[in-house]
Structure I
Amino acid sequence: MAQAYMTETGNDGSGPERPGSRFRRLLDGWRGDPGIWKRGLITAGAAVLIALVMLFHAQIPNGVGNLGSLTETFLPWLGVFIPVLLVVAVVRKSATALIALLLPAIIWLNSFGGLISDKSGTGGDLTVATHNVNADNADPTGTARDVAASGADVIALEELTADAVPTYEKALSGQYKYHAVEGTVGLWSKYPLADTRPVDIKLGWTRAMRSTVDTPKGEVAVYVAHLPSVRVKLDAGFTANQRDNSADALGEAIADEPIGKVVLLGDLNGTMNDRALNAVTSQMRSTQGAAGNGFGFSWPASFPMARIDQIMVKGVEPVSSWTLPETSSDHLPIAARVDLSS
């Protein structure tokens, strides 16, 4: 039997320590300390700085090393500093720092708190999946089978090589009767494909395509895209100009799409927070943001830190969205279930 912790009482006796008594003693110690407002000013300043970055990230200029886009790519991770600063504030006994920490905490919860909960629903008409399979994938057959195991009706693959395409075609032929490959991207479907063509994203070679999928609930325009990679260089910062130009071109193509129901699948090398993808994100919804479970980070597969692989929709209602198990790629595959009848 556990023994109750005993402490002295006001009647020179002893009794079990009441819940919260230690917290009250801590507060009593702080009340008599005039330095609680003077200590921890640096910690308070750091908290305010984090709050300002999260609140005004759109005003951080991209003129120097695309600093704004780099910040926005990893914006949710600024929340990691909040508990660290909280510990410092408590150790330093700084009331100023504790109050200042309310600012970034509230802003972070307002911006990203909704992603913590599971917003997944049930039902839906169509399951889609997308995966950057990695050009150096050592097991394309296993990767294809792993993605197909999701039960997706439509699968998009990016970073296909000419040598690997036949392997993916063979591995997926049993479940997907229809498929098309344009350049380094491909689409596999259980439903007929029509009007398949490459999409010019200003690269000089094909890394995007569109096709009409004839589902039982009507036609859906499905776009597959692999936007150019970004690099972080010491001499140039976050280099993403080609990615940004391609995102603008992709956004124009989707805006001109005559079919009302549109699904975009692919590796966009950017997050929904990145202003450089505004041409796309301003007209489409993220299935993860609308109906996902958690942040849905997809890259790098070994320790996902950002969701640069995206499933976005227009004229279609997201029902659920999730990441799939790791394959032999450096990206995680992602999937979503959507409702076409809404």
Structure II
Amino acid sequence: MAQVLKLSPIASLAPARQAADLAVGARLDWVDAAKGVGILLVVVGHAIGGLMEGGIEPKTGWFRPLLLVLYFFHMPLFFFLSGLFFPHRLGAGGADVARRAMTGIVWPYFLWCSVQILVVYAAADLVNAPGTDLGGAFVGMLFTWPPGQFWFLYVLFVVQVVAALALPVIGATGLLAVSLALCLAKPEGLPLVFSMGLTMLPFFALGGFVGARGWLASPAPLSRAQAAGAIGVAAAVTWPTFGHSVAAVGAARFDDLRTIDIAMLAWSQAAIPAAVTGIAAVVAVAAAMRGRLRAAFAYLGRRSMAIYLLHILALAGTRIVLVKGFGVSDPDILIILVAVGVGAPVIAAELARRYGVARILAL
């Protein structure tokens, strides 16, 4: 019987350890494919948000409903996937975990946060939210309010520190239970990074709980019918959650919500079941992919960090050129924005690798 991987100098049960060794030793295509699906949805969400903030929306008003559904699960998905191999890596030695955190989280955060802050400040009124306090932006980056999409890296670092301290003491099962209790009891008014830390910790802990048991280490693909079933379950759970969320603010007010308000609505405690079933659906879809489709999404997954770091700059730059340069106001430019938001960072990452600066640029 599989048991939780206990984090001690001596490895615990062999089956769980062997499964984790397989997962860490050789990249799993389905994990990369799931990251690829997730990062594509992140770019879609931010492209929609940028158009909304710029006053460009379709007459049928489907931007906000789609955005709410995406936010239910796409960022929890990344915390789940980040937690999947964490117990094993921590059990293999804290030095490797610290090194990964510094090179894969801390350095990209400080480098690209700084770049994005400076670009937004220099762009002035061309962007939807002009930077007016450069010093305040850098202080916020350090302590309270990371700019744009970079809250993810800050919170991921905080979550990993918490997990590294807690897992040796209470194990993966204990961390999952404690993190869920803390999330449900989360007080109002916390600084963003701590509020989001409590919100996302259960999904990271869920990944660790699943990964410690080796449940997802098998490379055997799911069938399309199984993937469709997972999507159906997610839809059945998400639909009433969506209705409850809209009713909580009122339909009229929902139509005027900004992107940040929709995100906070989606990451409420009541939406946890929708997040979990959404994660399961993406995992099932990734595991059911085959051939070129899986290869394409796995490739995006392997470039997901570069896409995450650069896509806001790519989206904003393209939107400025199209809307303010050429006077385009058609919401159908969403397709162009998503293509550039994914394609430009991928090209940048490939060029960085070709010229040997990928590590320096965290791409």
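Read-outs: derived from the displayed coordinates by stated rules, not from any lab. Since the structure is predicted, the reported quantities are computational estimates derived from the model, not experimental observations. Cβ atoms are built from the backbone, for glycine too; each structure is taken alone.
Tell me which of I, II gives 51 when you compute percent of Cα pairs over 28 Å apart.
Values: I: 51; II: 45.
Here the read-out was taken from I.
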Output -23500 (helix-only ellipticity at 222 nm (-39500 (n - 2.57) for each DSSP H run of 4 or more, over all residues; to 500), calculated) maps, among I, II, to structure II
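Of the structures labelled I, II, one was used to calculate distance in nm of label points 7 Å out along Cα→Cβ at positions 41 and 209, giving 1.9. Name it.
Values: I: 6.3; II: 1.9.
Source structure for this number: II.
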For 33 (relative contact order in percent (Cα under 8 Å, 6 or more apart), calculated) the corresponding structure among I, II = II
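Matching task: 203 is the computed value of volume of the Cα convex hull per residue in Å³, for residues 89-272 alone. Pick the structure from I, II. List each step's numbers first, then the result.
Values: I: 203; II: 173.
Derived from I, not from the others.
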